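See the structures that follow.
Each value in this text was obtained by applying a stated rule to the coordinates, not by laboratory testing. Quantities reported herein were computed from a predicted structural model and do not represent experimental measurements. Cβ atoms are built from the backbone, for glycine too; each structure is taken alone.
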Structure 1
Amino acid sequence: MSVKIRLKRFGTTKRPFFRIVVVDSRSPRDGRTLEEVGFYHPIEVEEKQIKVKEDRVKEWIQKGARPSDTVKRLLNRIQFRVK
C-alpha cells in the first residue's frame, strides 16, 4: 500500500478549507483517511493559515509516506524541510 500526505477539501464555493491528511494513494481526494495531521485555511491571516502536527508528519514520512507537491510546498513554508 502506497501512502500519501495530501489535502482534503472542505468549505463552500469560493471559501475553501483544507485538512492535511494521510491516505492510501488509491483513495479519492475526499475519501477515507488514515490520519489527519493538520489544516490549511488559505483565507485566514498569514500566521493562522497553516497548522501541522510536526511529530506525526515526521513519523509518517519515516514510515514511507510521500507528501504531494502542494503539501511539500506548505510544509516548506513553515520551515519544515521535506526532501
Structure 2
Amino acid sequence: MAHVTNGRDSNPKYLGIKVYHDQIVKPGQIILKQRGTKFLAGKNTYISKDFTIHSKILGKVVFKHLSKDKQIVEVVPLS
C-alpha cells in the first residue's frame, strides 16, 4: 500500500453536470452539482445552499457562455 500523508480517505462528492444541453428536465430535478458559482442559475432555475442548480419547470436545458469562466444555466419551456 502506498504511503499516505494524512491517513484519511474522503468520500467522493459526485460533482458535475447531471443533465446536458437540450435534454429535458422535470421540476425540481438536479441539473448540476458544483462548488462555488462557476455556473449561474438563469431563467426557470434556482440554486440551493450547496450551489446545486435545479429546474423550476418542465423543459429543455440551455447553457449560455457569459465569460471565459462563467456560464448561465436556463430551462426553456417545452413548446
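Among the shown structures 1, 2, from which was the value -0.35, -1.08, -1.16, -1.32 of log10 I(q)/I(0) by the Debye sum over Cα atoms at q = 0.11, 0.24, 0.25, 0.27 Å⁻¹ calculated? Before the final figure, lay out each step's value.
Numbers: 1: -0.27, -1.23, -1.31, -1.47; 2: -0.35, -1.08, -1.16, -1.32.
Source structure: 2.
Which structure, out of 1, 2, was helix-only ellipticity at 222 nm (-39500 (n - 2.57) for each DSSP H run of 4 or more, over all residues; to 500) calculated from, if the result is 0?
Answer by label: 2.
To test your reading of the models, identify which of 1, 2 gives 1.1 for distance in nm of label points 7 Å out along Cα→Cβ at positions 42 and 66 when calculated. Numbers along the way, then the final one.
On the way: 1: 2.4; 2: 1.1.
It must be structure 2, since only it matches.
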